[in-house]
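Engineer: Just below sit the structures, each encoded as structure tokens.
A short reminder: the numbers here are calculations on the coordinates, not readings from a lab. Remember, it's a predicted structure, so these values are computed and weren't measured experimentally.
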Structure 1
């Protein structure tokens, strides 16, 4: 069976590593896995690309 994914692009403002970690853990609790992260427009904003497996019936 082929695996299918959905993706989400979100920007997180992280003043401290703890804040970024907390936000990513909350997304992880929803089933999202971090696929890529990079700075976005400033040193405080992180653009995160997340993925999670689509449920197939």
Structure 2
């Protein structure tokens, strides 16, 4: 994997984590699993990153 591609993936993951945190604060009534799924699509995350987010936030 190219180093630039890895950096881009890390940036997308970081932005997704920030977005999820913001969404949880703004919409506490919304299921975390649903927010995580939205982030996975919105930030075009890899399967590995999706699995990480599901474990950490769901």
Structure 3
């Protein structure tokens, strides 16, 4: 996830919505995988790397 965090900082993105928009711009016509959406959202919520097993 360090690479994703690096790109978020490099591009000065401030929300998961902005980050997902970049992904869709870079990979047009391809849906963002659900896991990718979760990872990006968790990075902005500060939950990345935490165990979510219930």
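Engineer: Which structure, out of 1, 2, 3, was helix-only ellipticity at 222 nm (-39500 (n - 2.57) for each DSSP H run of 4 or more, over all residues; to 500) derived from, given a value of -7000?
Structural biologist: Source structure for this number: 1.
Engineer: Moving to a separate point now. Going by relative contact order in percent (Cα under 8 Å, 6 or more apart), which of structures 1, 2, 3 comes out largest?
Structural biologist: Result for relative contact order in percent (Cα under 8 Å, 6 or more apart) over 1, 2, 3: largest is 1.
Engineer: Using mean projected area of the Cα convex hull in nm² as the calculated read-out, with 3.6 as its value, let me know the right label among 1, 2, 3. All intermediate terms of the calculation are to be shown ahead of the outcome.
Structural biologist: Details: 1: 4.2; 2: 3.6; 3: 3.9.
Source structure for this number: 2.
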